[in-house]
Structure P
């Protein structure tokens, strides 16, 4: 396992081998690091064009957006519906989220 720091292109980032999937959870909570996250993801996706970046995002403020950064770093984003996620296991996503608005995003190269 290798550690990385968003936005820093240290040798460990270049040592990451081929990947198919990058997972992130609740990464977009501090707006001043949104670009660091996305530039790092863009770099990894350029090295692995078949890969996908899946992340969950809790909506905290209508003013916080990554749309312009997605365009800047040539990334595309699709929101994956989560209403029925876990239904086969008897899990209610709405019970887990309570009063939070959560989005599941799939980010790829545009």
Structure Q
């Protein structure tokens, strides 16, 4: 099996506002094989997510796989309050891009 990027394997990769202080990310798969491949690879481990988004461990609220939905969930504290000065993406809808190019063995 060749390496692929997460965007090639997942059905949905998205980010969205999770209140004024958090952004949440969802990676959803449409089949068990793709889900198991990513989960078992370890490419979405918390340490990797911290490095990918440049956040300390204390800013990771949730980093988990949810088997019944064949999904991965990541929730991070926002670096600034939603709508505050310096806000670049009030809806959090553009923050998932770094996940798309994560390579999966």
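If relative contact order in percent (Cα under 8 Å, 6 or more apart) computes to 29, which of P, Q did it come from? The read-out was computed on structure P. Who wins on mean count of other Cβ atoms within 10 Å over residues 18-25 among P, Q, i.e. which is largest? Between P, Q, the highest calculated value is found for Q. In this comparison of P, Q, the computed figure 91 for volume of the Cα convex hull per residue in Å³ is attributed to Q.
Can you tell which of P, Q yields 2.2 when distance in nm of label points 7 Å out along Cα→Cβ at positions 10 and 66 is derived from it? It traces back to P.
Computing Rg and Dmax of the Cα atoms in Å, for residues 26-81 alone across structures P, Q gives 12.1, 38 for structure Q.
Where a number appears in this text, it was derived from the coordinates with a stated rule and is not lab data. Since this is a predicted model, take the numbers as computed values, not measurements. Cβ atoms are built from the backbone, for glycine too; each structure is taken alone.
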